[in-house]
Structure I
Amino acid sequence: MVNTVLRLPSVTARTGLSRSTIYLRISQGMFPKPVALGSRRAVGWIESEIEEWINEQINQSRNGKARAA
């Protein structure tokens, strides 16, 4: 299985969320955690986890169960 790693600009573009909102939701357990990419500051997100999160948001929205931001 190939895991593609997305950097923050790609994650913000795909989700429509700002950097601060992404990190807030991570701290709340409402968004996938990033993985370390070698250096202590470089991180990325697994593409499949981001796609799964987006699909969950779509399903919640369509079922009338959208979470508050």
Structure II
Amino acid sequence: MERFEGERYTILKEAVAEAIVETLRPIQERYQSLMADHRYIDEVTVNGAIRAGEIASVTVGKAKRLVGLKD
């Protein structure tokens, strides 16, 4: 951190902010491209709902058996 020795704190804060923005830039770009692809979003949503339903069905079945509502 010798680069910032003797400098104002704002200089360090600006450098940190710039480093964070540059580090996150590829993630933000990928996010934007995925959000623009509505077919991809729909596919992920449908597949997620199907998978969640499968998991929930098993969990509900176990719960019903435990409370005696199902054999």
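What follows draws every value from the coordinates through simple rules; no lab data is involved. Everything quoted here is computed from the prediction, not taken from an experiment.
Quick check on the output: 95 is volume of the Cα convex hull per residue in Å³, derived from one of I, II. Which one produced it? Traced to structure I.
For which of I, II does helix-only ellipticity at 222 nm (-39500 (n - 2.57) for each DSSP H run of 4 or more, over all residues; to 500), calculated from the coordinates, equal -14500? This figure was derived from I.
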